[in-house]
Structure I
Amino acid sequence: METKTVTRAHLGEAVYQQVGLSRTESSDLVETVLEEVCKALEQGEVVKISSFGSFSVRQKGERIGRNPKTGEEVPILPRKVLIFRASHVLKNRINGHEGDEGEDDSLDH
């Protein structure tokens, strides 16, 4: 099975096809949405898109890792990582259970 990657251009084209804005306006709309998501994450906010999922940033502390080739212990510096948590609605769609969308996506099972 060949993997397809959805790009900004694909998203802009989808907006153009479904909403009826010009291609330029559609592309600008996609860019604006993505920029707002990025700004919110940079400020440490959680971005929750209903029926899709949540994006958040988590701080990871310094820890000791190991070089797999040499076995040498190496410090891994503290850093921030991006977390995406899919909603139950999205998980159900991916698994072919579209009829289960009424499930509360705020609870973890």
Structure II
Amino acid sequence: MAKRKHSVYVVELDREVLKSRKFYDANPDHNPALECFYVGQTGLDPDVRFDNHKRGYKGNRYVKKFGLYLRPDLYEKYNPMSYQDSLRLEQEVAHWLRDLGHAVWFG
């Protein structure tokens, strides 16, 4: 049986991230009135992973520059899980948020 030590996490991003052409272009159908998010998966505690992003250690540039805070209300109920499940759920959560109209970056 696979070890359940991985997590999916969601970071709310400042809406200024929409000024990034690449981020904006990846979200052509977003509702500008809704929040922007980054969705990731990690073998670390999500708080530690968020801190790493903000320090620039193995981090995503959007989280480093625009990351506001974690949104455990959007992911906490799923954790912990196996690595394979975290990879699958990362994409599912990202697509679910996009389907709701949010601008999302993941991966």
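Read the figures in this text as sums done on the coordinates, not as results from a lab. Model, not experiment: these values are computed from the prediction. Cβ atoms are built from the backbone, for glycine too; each structure is taken alone.
Starting from the value 46: which structure in I, II was relative contact order in percent (Cα under 8 Å, 6 or more apart) calculated from? It would help to have the intermediate numbers written out before the result.
Details: I: 16; II: 46.
Source structure: II.
Compute distance in nm of label points 7 Å out along Cα→Cβ at positions 72 and 88 for each of I, II and report the one that scores greatest. Intermediate values should be presented prior to the final figure.
Working: I: 4.9; II: 2.6.
That would be structure I.
Quick one: Kirkwood radius over Cα pairs in Å came out at 13.8 when computed from one of I, II, so which one is it?
Values: I: 17.4; II: 13.8.
Working through the options, I get structure II.
Of the structures labelled I, II, one was used to calculate mean count of other Cβ atoms within 10 Å over residues 8-15, giving 14.8. Name it. Write out the running numbers ahead of the final one.
Details: I: 14.8; II: 22.1.
Going label by label, the one that fits is I.
From I, II, which structure was distance in nm of label points 7 Å out along Cα→Cβ at positions 24 and 56 = 4.1 calculated on?
I
Can you spot which of I, II the value 4.1 was calculated from, given it is distance in nm of label points 7 Å out along Cα→Cβ at positions 80 and 96? Before the final figure, lay out the partial values.
Details: I: 4.1; II: 2.1.
This figure was derived from I.
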